[in-house]
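Every number in this text was worked out from the coordinates using simple rules, so none of it is lab data. Since the model is a prediction, treat every value here as computed from it, not as a measurement. Cβ atoms are built from the backbone, for glycine too; each structure is taken alone.
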Structure P
Amino acid sequence: MKLFNNIKADLATYNGSWSSQGFWVMLVYRFGRWRYTIKNGMLRKPFSLIYKLLYKLIQIITGIELPCEVPIGANFRIDHFGDIIISGYASFGDNCVLRNGVTVGLKNIEEKAAPRIGNNVNIGAGAKILGNITIGNNVDIGANAVVISAVPDNALAVGVPARIIRKKEN
């Protein structure tokens, strides 16, 4: 079953640590995604209620908001708990790492579009990534950076507002 395969992969991402709060968030996220596979609306309703209760509980316990509507790639990792807000309009590629204090969301309430994050993106503590922008592959976003414009592949984004620095090729 895909749900259990995803949970097994998530546990491996967290090095087998059941006590990691990021893993708890992923459990609830996976349950929320799984409930959409129940085609019968009447059967799905109780699972949706359970999801909403678990979502709120995990939000209170961990300080992490990851709606199940957010598409995420393989090896998604929340390294530190607390004060992490992810808009339901965002998306993440493979091998993304988030740290505490990160916000990935809307730039303004009128525009219902959030960042699209590529593969191999490392997001530092306190970073804010906002608006209808694309973050490329192999990108590092520095701690406390405020990113409001697109970041190309193989770059660093640092500062407020973030300035883009190309990574040197080896």
Structure Q
Amino acid sequence: MNIRPETESDHAAIADVVTEAFGQANEAQLIDRIRHSDRYVPSLSIVVERDGAVVGHILFSYVDLVSEETRRILALAPVAVQPVFQNQGMGGELVEAGLAIADSMEEALVVVLGHPQFYPRFGFEPSVHYAIKSPFPVPENVFMVKPLKHFHSKYRGNVVYPPAFSEA
């Protein structure tokens, strides 16, 4: 298993993996829109390879946290592993690798809308514990945050996703 940043030659394979994992192309199209936006972070678009083939992908991109000031934070979305390789720890390896890179980049915070049984093992907690409000009407335990080393209590407010997340 090899985990590394994506390259342009990986884009088609990533789209295939993400489409297979989600059973539709919406998330693959989201990744493409983010790549073509100012919110894309190349070093945080990560693939996992097995026998030289891309079998998983994770993307962290910038969103806004709005209160008295607007601060740039990271959102984790999406993470995908080919169905045949799911439940083998690859998704967790991708999350850990991405969080380590984000920390090394001195990012402060990551938000995720995700499964409350999966993300807490990586230190994610409900965003309401940090006075951070989800832009979506979802249960409190599915919109989570992971404070990184450079987190400070000034990171609070409303999360606002960029247009790439809502375009059809």
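Observations
- Source structure (of P, Q) for distance in nm of label points 7 Å out along Cα→Cβ at positions 18 and 130, computed value 4.1: P
- Calculated for structures P, Q, Kirkwood radius over Cα pairs in Å, for residues 82-153 alone is largest in Q.
- helix-only ellipticity at 222 nm (-39500 (n - 2.57) for each DSSP H run of 4 or more, over all residues; to 500) derived as -9500 - corresponding label from P, Q: P
- Structure (P, Q) behind the derived value 2.1 of distance in nm of label points 7 Å out along Cα→Cβ at positions 50 and 146: Q
- Comparing relative contact order in percent (Cα under 8 Å, 6 or more apart) across structures P, Q, the highest value is found for Q.
- Ranking P, Q by Cα Rg over 2.2 N^0.38 Å, the structure that comes out highest: P
- Parent structure of the calculated result 0.90, given that FRET efficiency 1/(1 + (r/R0)^6) of positions 42 and 106 (r between Cβ atoms, R0 = 25 Å, to 0.05) is the read-out and P, Q the choices: Q
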